[in-house]
1. Could you figure out which one of P, Q the value -14000 for helix-only ellipticity at 222 nm (-39500 (n - 2.57) for each DSSP H run of 4 or more, over all residues; to 500) was computed from?
2. Can you tell which of P, Q yields 28, 25, 15 when semi-axes √(5λ) of the Cα gyration tensor in Å is derived from it?
3. Can you tell which of P, Q yields 2.8 when distance in nm of label points 7 Å out along Cα→Cβ at positions 156 and 188 is derived from it?
4. Comparing mean count of other Cβ atoms within 10 Å over residues 84-91 across structures P, Q, which is largest?
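Bear in mind these aren't lab numbers, they're just calculated from the coordinates by the rules spelled out. In this text, all values refer to a predicted model and were calculated from it rather than measured experimentally. Cβ atoms are built from the backbone, for glycine too; each structure is taken alone.
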Structure P
Amino acid sequence: MRKALLLLIGVIMACNLFSQDSPAKNYWTGGTACNIPKHRWELGLFTASRYGISDRLELSAHPVMFFLMPQVRLKVNWGEYSGFRLATEHGIFYPTVFMRLAATKGTGGLISPEFTIPQMFSIYNGFRSSYKPFRSAILTVHAGIAFAVKFGPLNPQSTIDLPVIYPRLAVFYNEPEFDAGIDFRGKFIPRFGWLFNVENFIVCGTPENYFLENKGLLAYTSKKETLRIEAGYKLCFGKYPAGPQWHLLPVLDVIFGIGR
């Protein structure tokens, strides 16, 4: 049961939002510099849910993962300049509960129970810039940096060497961690869209310092923008302690939209 739970957590982390079917309305725009409208909810089964606090502020968190590995981010929209929309992201990530759950003996254990996991969290700050090269598509570039705060030593042998999970925990072993990437999304015809993105992670102070994730999705959106179904793949490359590895993961999500 514990092993299945940890596998589910990995799949949840592998599935991110989205492609873009409604650039003008800013629906389904989690990976861009655009915010969803004020008071709109977008609730994903396997991805972070989002809420429009105002037309400038957007809050995101995963309602299930929040109790095991809370990660909350605030996106601030700074407006549009010469056709480029700008936004900054600010977040906090607390993995201690999840890592202590994974530190168990026998089947399902991802970390040896001999290692002590201290209280710790990371702080993230980044920016996004989006541009619409076509009427029904949007191109986004982004970059950011994360720092860790730890209230005790963390043994370097306590890493979880799994795709998606390892790059996001690496900042607690070697910091700072930089990320940068590109996101391209749009629609073929009304209600059918696509997404292609590439994200890079660079960790300081270690030879195992580079990770890449490439995601491709096809998406269907209901006519009233209340339901979205996405399916595709996530290709991961990483320089892990055991050596370079490639992984190909399936991505599937159902997202519910509530509000204008």
Structure Q
Amino acid sequence: MKSNTAKQMLLEGKPAFGYALGLGSPLIAELLSSCGIDFLLIDNQHGSWGPDSTIAALVATLAGSAIPMARVARNDYTMIGRLLDEGMMGIVVPMVNTAADAKAAADACRFPPTGTRSWGWGRARAYGDDYSDWINDEIFLAVQIETAEAVENAEAIMATPGVDGCWVGPADLSLSLGFHPSEMNSREEHARALEKVLQACRNTGKAPGIACGSPEDAVRRAEQGFRYLTAGGDAGMILGGAAAGLKTLRAFSG
């Protein structure tokens, strides 16, 4: 059995922090999985991943302590099932706007009688012959609430059986509310929308989550009550480190 330690933290009311991976490099997954972060999110929606590199990143993640999770490209039964068949322990589904959308995602993630996931799996055989006995309990499903419509339907979405939490997409939410993402931290409409999502999660006992641009931002959101948090991504960390290094170099050279 493979225990989903990140999900367990969330069930205990603790925050679980992760890093998003978009650069398509299994080597980065291997390195970051060994740094002590709770989970890694392989981004199949916006990241530079193909089927083979996704599997390689999953295997690399399991070399460390982080739990392997993936954002699927869209709310698609077959796409979700393929990621689970390879061994993902968490799935994030984008653009979930209604309870019906949430049910479709939840059904795809679990075997009958709980859901409608097709029987059979590939690389997940590495977890052992008892995989089917425990995976329904260990899988973590987060749906993305990232539109004004989704915010209005947040409580019905979060009340859907099989949905474990959400992962708010703050930038797409900004666009849906009618303003550029650069304005989201100063717009009261955005703050009210996030609070509505938080309240929906409190009312339904689900884990509220949000995408953050940095560890500092993730801590700020955790203080607000969010628990499933990505604290930045591989590209941002590399570019941020490079920019900081360049500033030091330029200061020396005048």
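1. Numbers: P: -2500; Q: -14000.
Matching structure: Q.
2. Details: P: 32, 19, 17; Q: 28, 25, 15.
Checking each candidate, the match is Q.
3. On the way: P: 4.8; Q: 2.8.
Label of the source structure: Q.
4. Values: P: 17.2; Q: 24.1.
Looking at the calculated values, the largest one is Q.
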